[in-house]
1. Relative contact order in percent (Cα under 8 Å, 6 or more apart) was computed and gave 18; which structure, 1, 2, did it come from?
2. Going by mean count of other Cβ atoms within 10 Å over residues 119-126, which of structures 1, 2 comes out largest?
3. Given structures 1, 2, which gives the highest value for distance in nm of label points 7 Å out along Cα→Cβ at positions 39 and 71?
4. For distance in nm of label points 7 Å out along Cα→Cβ at positions 31 and 255, the calculated result is 3.3, so let me know which of 1, 2 that is.
5. One of 1, 2 was used to compute distance in nm of label points 7 Å out along Cα→Cβ at positions 135 and 175, and the result was 4.3. Which label is that?
6. Could you figure out which one of 1, 2 the value 2.7 for distance in nm of label points 7 Å out along Cα→Cβ at positions 47 and 79 was computed from?
7. Looking at structures 1, 2, which one was mean count of other Cβ atoms within 10 Å over residues 95-102 calculated from, given that it came out as 16.2?
8. Out of 1, 2, which structure matches 16.4, 47 when Rg and Dmax of the Cα atoms in Å, for residues 87-230 alone is calculated?
Structure 1
Amino acid sequence: MAQLEGKVAVITGGASGIGEGTVRKFVGSGARVVISDVQDARGQKLAEELGPSASFYHTDVAEEEEVRAAVAHAVQKWGRLDVMFNNAGYGGVSGSICDVDMAQYDATVAVLLRGVVLGMKHAGRVMKDQGSGSIISTASVAGVGIGFGPHVYSAAKAAVIHLTKSVANELGESGVRVNAICPGGIATPIFGKGMGLSAEQADLTVELMKDRLAMGQPIRRAGLPEDIANAAAWLASDEASFVTGHALVVDGGITTGRLWSERQQASEARLAQFKLPGNQ
């Protein structure tokens, strides 16, 4: 039996990047998936490619009625909702805290935090009535440590982690598990979009980002959407039935600190500056 056989999922931000990778993983593992995104052409194309196990539904996660309707679409089409993956996101407002544009701040928080709250709210209602379900949200290593993302993005992702733990405490009594995933540097179009590129142009930056991201952590390769998709599939599956309130870090070790090899080189360089008596 496939890992997610018979399960029904809504995946926000499902038309590209981590979301697309997760949609593909879920469908390949036996699930039926609502691809929830604002990228209509990409979402519809992906649904057509994957066949009857996938359905696209236009969703702006900052709009409550659209999130409610996406959840309702899954239930109407397939009779239940087993997995809600709150994954939609973007880099948002950046720069010095002294220069933050508050309209951009509101837009960033609307997607990264409000969107997660709305997903939990509307999926949670369905899952409580069912007595089962798994809610997963994409947080970030930026919500775990300092220096991994812009200020507002980091704060929103930290809030997602704390929200996950708090909601897990409530919904666990109804048989609903709530977890988060904290990706490190994942090679997706999000970096290109953050530079103001179009979706098509941002796609072209992915291969370039793989080389840059590969140098940032002990596991010397870039993180891929499939890495996060595999984590999400496990958290969505019955194999993780005793896991809730957890923020799963998937980062190639970047949060473990400065690379050991770099520390060794720096230490040797410092020692070389000193010549102890009797040493040549």
Structure 2
Amino acid sequence: MDQIAEPKQVAQNSGMPDPATELQSLSLRAGRMESEQPLTERMRTFLRIELLHRQACFHSQDATELGTRAAISSLLEILTILSRADVRADVVKELERQGKVLVSFARRPGVDPARLQGFVDELHALQEDLANCSPKFIAPLKECDFLNNIKHRSSIPGGTCMFDLPDYAYWLRLPYEERVKQFQAWLEIIRPICDAVIQVLWLIREANEPDEQLAVQGMYQHDMESGAEPNLVRVLLAAEEGIYPEISAGKHRFTVRFVKWQGTEERPAQVEQDVRFLLALC
């Protein structure tokens, strides 16, 4: 990595990220469809947090009752993930690891020292933000009876109807400004860890440029180099191809199988022609 790319906006100072940045789909860039396969349990967790955070922010901007319901559902799913004791520790470790990676770039030619230092400072700020959070930082959310009742009833199909949760129904009818203010307060509690996850994933994705590869008759297999420990497989494909990849990964190799979309009534079938695509191991 000879140059440090300009970072995308990081939602470091706002519980509600800029919609123009946060709501842009990660799966469609410059006419390409992007697919990702995590190679570690840590990456699976980070990607789930990222998706749910984006959903929560997106739906929170919908002033309707249904929009607020969807935002609350995403928030509760994030809380379920963050209830695991190892998640916060994993985020801290990954911040430290990415900081060391960035510092190592200082010895490479062509690196802008000022820009590099800006990235390092951002990571340090995120680390301090997390360090200032108590290990039980989500306790106010976990101990909130209002949210707990919604979470409990959400396990039942249609279990959050008006007759199930009259207080929730009343709250949903409050003015949007009042609802979103409360939602932002809840989201702010988990902002430090969500900000850190978003920045870590950005750094991981940008660490390596994708290379062109060929899937012979729709199949590509890659054997991992000895000692390599990638976190993520990224496959980029022209969006108009009408095909998509199925990625399966093990400890020593991964396989990309391209299949043709045939609608919802037919099972997908592997393509028979060769497929050129871009691949990045991050």
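1. On the way: 1: 18; 2: 26.
This value belongs to structure 1.
2. Sorting by mean count of other Cβ atoms within 10 Å over residues 119-126 in descending order puts 1 first.
3. Numbers: 1: 2.5; 2: 3.8.
Structure 2 gives the largest value of distance in nm of label points 7 Å out along Cα→Cβ at positions 39 and 71 among 1, 2.
4. 2
5. Traced to structure 2.
6. 2
7. For mean count of other Cβ atoms within 10 Å over residues 95-102, the value 16.2 is produced by structure 2.
8. Working: 1: 16.4, 47; 2: 22.2, 66.
Going label by label, the one that fits is 1.
Read-outs throughout are calculated quantities, based only on the coordinates presented, and are distinct from any laboratory measurement. As the structure is a computational prediction, the values presented were derived from the model and not from experiment. Cβ atoms are built from the backbone, for glycine too; each structure is taken alone.
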